[in-house]
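Student: Some structures to go through are shown next.
Only the coordinates and a few stated rules stand behind these numbers; no lab work does. Fair warning: this is a prediction, and the values are worked out from it, not measured in the lab. Cβ atoms are built from the backbone, for glycine too; each structure is taken alone.
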Structure P
Amino acid sequence: MKKKTNNKISYNIKTSGRTDLVVWGCNLSSSVGLGLISKQARNMIVLAPYQHSVVIGLLLSDAWFHFSSYRSKNCYLGFAQSYDHSKYILFVFSILSHYCSRYPVYRARERFGKKNYIIELSTRALPCFTELYSIFYVNKVKIIPQNIYNLLTPAALAHLIMGDGSAKKHGLQLCTDSYSVQDIVRLMNVLIIKYRLECTLHGGEKNKYRIYIRQRSMPLLQTIITPYMHPSMLYKIGL
């Protein structure tokens, strides 16, 4: 039961006496349209395990954290994809809608003198996101966390690939250009040690590096992440 007070939402929780068992996180309802949430309610909101993994994967790819102003205590998660990938970002929204106050929006963006269209998702500013900000950002620069071995679950890996993977003739490339070479090697070691994937580091211009997953590891990769992939993104892993 919810009660509205001063345009903020507060919650009175009542037990119904039911004993049904559900997987935590699979029954989270959308909070779109609920307006502002009280400080007490914000502090109670946590990322369920699956949603946590999805956010990790998004952050490793193109998602970002942002504070609305210098006075903001909490940050929100932002994620954008081209219009061609709108099915995927709507899939992400269906997973994270519990943490959002609005639906994804379409925007026109000009880059290198060319206009293109994107669809962008943004969440509420919440303490659970600020906690992740503290391990993913150093001096406002996004990094690969030291504990990435524990954070990179199969679901997180799936969203990293859906967001930043590029299908190649002889394997898969991860577009890790924005990270330092030390960060990229840390991530690649997890792929090699934890998931037994054969990977190499490919250099580019201006000391930018990308991870290349070899073709002979693709069947294993498919087995690991296919259950978490959106159908529109299966082409990235050769399916």
Structure Q
Amino acid sequence: MQSRYKLTLSILFIFGFLWLMLIWLGEQSYVYQITREDGFVENLTAIFYLLGFILALRSVFKNKQFLFPFIWAVLCFMFLGEETSWFQRIFNYSVPAIENVNAQNEFNLHNLDVFKGDKLFVDGQINRLGVLNFLKSTQNLFRIGFFGYFIGLPILLYVPRIKRFLLKKGFPKTDLKFIAIILIVFGLSFILAIYAPFDRKMAFAETREMLYAFFIFIYILFFIWFQRRQKHSKI
């Protein structure tokens, strides 16, 4: 099990690093081709969420502590739906009431006009208006949730009372190595995006969304599915 975990960590880092280098150094037309709407990167994102949903859903019915597998099954289903605009382009249906107030004229929630807002600084400082505007963005809310879960909750485990509560509820905890890889990969992605030419910034954003999905899939695969099977084999 330990060797499998070390291999998983290596795959996490190598996969994330190579993709970031590809977007940073790759030929522009190729980078655009794979990161465009309905391109390879977006399809890969949907596949990772689909796999995460399947594993989490199966874990719900095979795990005595089903709270977190259930939460991740619901989240992956929602992320998959939003990523594919609820399969609108596959089944070719239309919902005009939503599409008319959607920035991309599609059937999804995260691109609704009401959720557009990302300026934390107003007049050079952080104030109430900036915070509210920042929290309007579904992208920012996703980031808060992602880093809060994978970095914030593990830190809170150092508080004995919170640790007892989370572990009692079956929180599938990671370790410092997993957290470190998240910080390195996504930290590098944000830094490269800042210094990247304008025509590559969107490519980094799309790639980062795919990496979010990949890390979530690996988390569900290893810390929910494999660990559940390991506990079951010891009974």
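Student: When Cα Rg over 2.2 N^0.38 Å, for residues 74-145 alone is computed for each of P, Q, which one produces 1.30? Don't skip to the end; give the middle numbers.
Tutor: Details: P: 1.24; Q: 1.30.
The read-out comes from structure Q.
Student: Moving to a separate point now. Work out the source of 17.6 here, i.e. which of P, Q gives that when mean count of other Cβ atoms within 10 Å over residues 162-169 is computed. Provide the component values of the computation, followed by the final result.
Tutor: Numbers: P: 17.6; Q: 12.6.
Comparing all candidates, it corresponds to P.
Student: Out of P, Q, which structure matches -21500 when helix-only ellipticity at 222 nm (-39500 (n - 2.57) for each DSSP H run of 4 or more, over all residues; to 500) is calculated? Please list the in-between numbers first.
Tutor: Working: P: -9000; Q: -21500.
Label of the source structure: Q.
Student: To which of P, Q does the computed value 17 (relative contact order in percent (Cα under 8 Å, 6 or more apart)) belong? Present the calculation step by step, with values, prior to reporting the outcome.
Tutor: Working: P: 17; Q: 30.
Only structure P yields this read-out.
Student: Match the computed value 17.8 of mean count of other Cβ atoms within 10 Å over residues 106-113 to one of the structures P, Q, and report its label. If you can, show how the numbers build up before the last one.
Tutor: Values: P: 8.6; Q: 17.8.
Corresponding structure: Q.
Student: Further, regarding this structure: Compute distance in nm of label points 7 Å out along Cα→Cβ at positions 154 and 186 for each of P, Q and report the one that scores greatest. Working shown, then result.
Tutor: Values: P: 2.6; Q: 1.1.
Largest one: structure P.
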